[in-house]
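Enquirer: So, here come the structures, one by one.
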Structure P
Amino acid sequence: METTQLTAKLFPSDGWWSTEVVAVRGFFAQAKRLDQVEATVKDAAALYFDLPETDFDVVFEVEPGG
């Protein structure tokens with residue numbers, strides 16, 4: 001099965017983990033815990049592209065923030 005790789009910037013924001021998929025204008029997601037971030041991005045991608053979550057791989061670039 002072929003998957004689509006999404007590269008997401010990951011940064012802390014007011015007690016949340018925020019992500020931005022730069023290749024898709026306006027694609028942002030947030031999760032309260034770091035262990036929830038990948039699932040949150042995959043869920044948002046599945047809704048946006050109308051594809052199953054399993055069709056996506058997420059690679060994170062950690063950005064400093066605070």
Structure Q
Amino acid sequence: MLEELARREAMARQRIEEIREQIAALEARMEGERDQLSRLVITRETVEEILNAAGPGKKGRGCSW
């Protein structure tokens with residue numbers, strides 16, 4: 001009986017460690033996604049500033065759209 005409890009305890013500890021590793025991998029992945037989102041937001045804001053500076057009905061210098 002005690003051996004079975006020890007076996008189950010060891011299995012539970014192993015599952016916990018595996019979950020910790022998965023969380024660490026997900027946190028790293030989430031950080032990369034946040035960085036990508038930040039770059040996209042900055043790019044969009046910069047484009048909006050350029051377009052707004054060109055004024056209504058005007059296109060920026062060298063802009064083909």
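Laboratory data are not the source of any read-out in this text; all were calculated from the coordinates shown. Everything numeric here is computed off the predicted structure, so don't read it as measured data.
Enquirer: To which of P, Q does the computed value -30500 (helix-only ellipticity at 222 nm (-39500 (n - 2.57) for each DSSP H run of 4 or more, over all residues; to 500)) belong? Please report the intermediate quantities before stating the final value.
Expert: Working: P: -6000; Q: -30500.
Computing helix-only ellipticity at 222 nm (-39500 (n - 2.57) for each DSSP H run of 4 or more, over all residues; to 500) on every structure in P, Q gives -30500 only for Q.
Enquirer: For which of P, Q does Cα Rg over 2.2 N^0.38 Å, calculated from the coordinates, equal 1.05? Write out the running numbers ahead of the final one.
Expert: Values: P: 1.05; Q: 2.44.
Here the read-out was taken from P.
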